[in-house]
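Participant: What follows is a set of structures to go through.
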Structure I
Amino acid sequence: MPGQVFITGASGFIGRALAARYRRDGWAVRGVDFQADPDWDVVAGDIRSPDTWRKHVAGSDLVLHTAAIVSMVAPVEDAWAVNCQGTRRMLEIARDEQVGRLLHFSSIAAYGFDFPPDVDETYPLRPWGNSYVDTKIASEHTVLSAHAAGEVACTVIRPGDVYGPGSRAWLVEPLKMMKAGQFMLPDAARSVFSPVYIDDLVDGIVQAAASPRAAGQVFNLTGGVGVSCETFFGHHWRWLGKPGAPRSLPAAVAEALAGVGGCLMKLIGRPTEMGRGTVQLLARRATYSIEKARSLLGYAPQVDLDRGMEQSEAWVRAQGLLER
């Protein structure tokens, strides 16, 4: 039965897709993001300072906590303040407002950069010295501790490499870098990308939020198939009319160049995701199991890569992102 849902990071790629889906399903949807958007019932606020917006959570049956610093190069202090301390504050609000369930958005990046093929949710996590990876691990611990203490029923979602219309990370930014001649892949033919189309991810989230069996659980939500980075980003390359394939370098060389390039860009004041962590993420050699989500939730991705890329291409063309 529809109720009220509150979304943090409500104007982001995933947050906006969730808001649209829950509204279609008849829910009252509210949210918070850095800028207000009255048309979507989004108030302005910072996850680190909830006093100005916490009253908007009142009456919510469900909280979808997507707000995070999503960056492989963010300073650890900033990532900790948002991804960990901000998460703890959201848990306290959900507890005080007696929210029925909180879904916390972690990431498959919590597994780090080296893990067994078809890794599942039982695999132990370890710090990697990367601010995004390490704070996602810590935030999961914070959420599951609150669940175990009976503060609020929680579920942790580890989305795969989420793409589709509106994706900044896997559509907009790669295209910008390709046009600028700055795009490179580590061992492109052998590195593994684990895409999940945004509509499939939203389906899995709705299933997890509605399932009593999902409380206290962690779920990988990907498209269920790994592809090479060469295959995934080759679509972008062709959209731009470029011949051949994106430039590929040995992983060690790419990591070293990205580290130096990232430092230079920082020195001249130009923000970039270029860095060792980004290269390490793109150099993964394995993908992730979704068998737990299949069996407990009935999760079944519907959009294969060809169809997802067709819809993504239509969006980037409509946005003028392929113009020289």
Structure II
Amino acid sequence: MGILAIDFGGTRTRTAWYDANLEQQARNETPSLVNQPAESVIQRIIETARRVVPPGAVIEAVGISAPGPLDSRAGVIRHAKTLPGWVDVPLAAIVGEAFGAPAWMENDANLAALSEYRLGAGRGCDPMVYLTISTGIGGGAVIGGRLFTGWSGLAVEPGHMRFTLPDGSVRRLEELASGTAVGQRAQERLARDAAPSSLRDAPEINGQIVGQAAQAGDPLALEVVREAGFWLGLGIVNLLHLLSPQAIVVGGSVSLLGDLLFDPARAAIKAHVLDPAFIPPALIRPAALGDDVCLVGAAAFALQTL
């Protein structure tokens, strides 16, 4: 007996078989090819999952990680920017019927939070908040040892915290601290002033290119990354005041900038937190589970729900 885990994303579909101790026994992955009809994509998900189920094994439950917005209680993907044409698709029911087992589905960032709490950098920390910083900013929270999704089932969305800028505009955190924001901010700086920068010779300006330039010591790129870190720090201050988490685990491509991003975030936290007692030891922690974070989360969620 075991748990079948599925991580369905806009680019890759990963599947794995886990035992009751959440030890991975088999793994497979394939391109999602979401430009194809939903029926074909779902059939590919099922076929990819079948390859990891041991012959004759009994599937206790299926856990599915998927992009949202989705209705986790009903197991329905409402719609998603990464899934063109998907509207109100009952993925959990289809997969559950295919395998003759109960199937539960949850938002990918929420499951990443659960897995980092159970087996990763936030193991045993309660409350624990997970942030993923890449193209946008997503996240999840574990409170009282369980995934917290709120009354609507849609919590938490830290990337959509709002801030009022000095010019009076209201911006979301992911418009200020994501990889997309870093790339856009660098483009604005390059167009506005004549500061020397290696970015002027780059064929394209995006978050990855700016991050690489910052790691190489480019002054303009470093300033842009530090500014993103400042806004990230203010976002974390809000989370500290709301939830008082024991740990905030940070994943996603932008987090790989490490202290170039986290040092200004820590400075902003120290300057703006209501009381130093809100800041636990080792507050900001790099995520530990890599590409399998949502697979582990899907298996843990299925086991917990079961």
Structure III
Amino acid sequence: MGLPGLKVNGTKLCTGSGEAIQLRGISTLGFRYPQYITKESFETFRDEWNANTIRLAMYTDEPGGYCTDGDKEELKAIMKRGVEIATELDMYVIVDWHILYDKSPMVYKDEAIRFFDEMVPLFAGHTNVIYEICNEPQESPFGEVIRPYALEVIPVIRKHDPDALIIVGTDNWSQDVDDVIGQEIDDPNTMYALHFYAATHQEKLFNKAVKAIDAGVPIFISECSICDASGDGVIDRDWGRTWIDFADRNGISYIIWNLSNKDETSSILKKDTVSLSHWSDDEYSETAAWFKKRMTVSSQNTGH
């Protein structure tokens, strides 16, 4: 494959040759909007936003979820198609086991093991594929629930791909990243998820992030936006800038939520947008306009 593999070095993400790299990209809103999982859509983010990563978020527990009443074969086919498109476009891609309403990753642990045991061999030769094994745990203390879960799931991935980057969620909707301190998983290529929504998550969460980084915990912001934690509501550009400045300063990768035209603030597209790629400025939401400008300017300034 064309892209270099990824290695964790301290708190930094690097290529195999040791060069620091920052991933920045877009997350799907589950697979509810499969019309955007196309070459043309991903290419738009790559070429017009300077994005280098797509996150394929597959809900486990919702109407149509993988572990509830969803069509498993169809959902796996969408996941495979997304990975193949990203690979063709030389983009990194996150296979996201998107727990949310299930709260504890242990609820569908056996399903997770079966899923990764089936899917990872399909991508084992791909240096661009990243595995996120539990999106947003809740009421699941890291040491008592998440870490034991990860210690069962990670070996399944490693059996097929010893080198892939793995992202492990943290408790309280992937906010309690400081709980990882002193409880890191003994796997050299693992990072820990931190999610922020700038209108809600401000000084308290920011201090957790700083504490974790200062303690040497490698953070990956696998979901974020500048609205409130519901994915809707008002935008806080000041705290958005504070968060992204922090990410850029520390080389922390970040993924924007979400790729859809759903009628909510975090959606990249306005609700009346019908185009499926190469969107005009008028078709983007305020959130999209802010992130697009920030990502293109940052890319020019940093060389990313």
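Every number in this text was worked out from the coordinates using simple rules, so none of it is lab data. Quantities reported herein were computed from a predicted structural model and do not represent experimental measurements. Cβ atoms are built from the backbone, for glycine too; each structure is taken alone.
Participant: So if we calculate distance in nm of label points 7 Å out along Cα→Cβ at positions 218 and 250 for every structure here (I, II, III), which label has the highest result? Let's see the in-between values first.
Facilitator: On the way: I: 3.4; II: 2.1; III: 1.5.
Evaluating distance in nm of label points 7 Å out along Cα→Cβ at positions 218 and 250 on every structure, the highest lands on I.
Participant: One of I, II, III was used to compute percent of Cα pairs over 32 Å apart, and the result was 17. Which label is that?
Facilitator: The read-out was computed on structure III.
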